[in-house]
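The numbers here are math on the coordinates, done by the rules we state, and not lab data. None of these values were measured; they are calculated from a predicted model. Cβ atoms are built from the backbone, for glycine too; each structure is taken alone.
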Structure P
Amino acid sequence: MRNEFPTPEAMAEFKRLSRLLLGDGVVAGNMFGAESLKFDGRAIACLSGDAMAFKLGRGAPEHEAALAVDGAELFDPSGMGRPFKDWVSVPASALGNWEGLAKAALLAAE
């Protein structure tokens with residue numbers, strides 16, 4: 001079971017990514033009951049427990065690459081077995097992948 005609250009490392013990386021992407025039109029906000037990154041009013045990523053979920057677009061090469069990360073899975077914000085097929089949740093153990101995935105999510109939203 002994933003931790004309900006982000007680890008300090010996951011929160012620090014979320015904040016770093018928020019600052020990094022701010023100049024690209026990204027704003028931090030709240031969506032799905034979690035800290036989120038939004039572009040043009042739409043969520044492109046969100047912190048979910050100690051994982052970060054990214055909207056990459058089903059079938060996109062970045063989506064497939066994200067799913068190949070150890071521990072990654074389709075993002076299911078309700079926890080009821082109804083995942084968002086365009087979204088991939090990547091655990092904090094793969095925190096080094098988050099920046100590239102956040103940038104890919106931004107490109108997918110543009």
Structure Q
Amino acid sequence: MDLKLVYSTFPSVASAEAVARTVVAERLAACANILPTMISVYAWQGVMERADEVVLLLKTTATCAADLMARVKAEHPYEVPAIVLIPLAGADSDFAAWVGAQTRPGGLPRG
């Protein structure tokens with residue numbers, strides 16, 4: 001199973017959890033981890049910024065990755081969100097099989 005990790009940052013635990021619940025319910029990601037309390041320093045529109053953020057990590061398959069990234073972007077509160085696809089060199093075979101069983105390309109129909 002070709003697993004991928006999608007990394008994104010959010011302004012709050014609540015906003016990250018809302019997206020996590022959506023993409024797991026739609027079967028685009030098998031599971032999500034939210035890592036709270038991160039400080040980000042970056043330049044935005046010519047101004048140095050500092051923000052408290054959280055990290056959202058989503059486990060998925062290669063076949064679901066593009067749909068997952070598009071859904072995260074559609075639901076994300078930032079104008080230009082960080083959404084990064086990270087290839088995984090390996091995973092426990094039982095975990096990989098579980099991720100595969102929990103996800104499906106295109107997710108579930110929205111409605």
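If you work out volume of the Cα convex hull per residue in Å³ for P, Q, which one comes out largest? Mind showing how you got there, number by number?
Numbers: P: 90; Q: 102.
Across P, Q, volume of the Cα convex hull per residue in Å³ peaks for Q.
Just checking, which of P, Q has the largest value of mean count of other Cβ atoms within 10 Å over residues 27-34?
Q
Comparing relative contact order in percent (Cα under 8 Å, 6 or more apart) across P, Q, which structure shows the greatest value?
Comparing P, Q by relative contact order in percent (Cα under 8 Å, 6 or more apart), the maximum is at Q.
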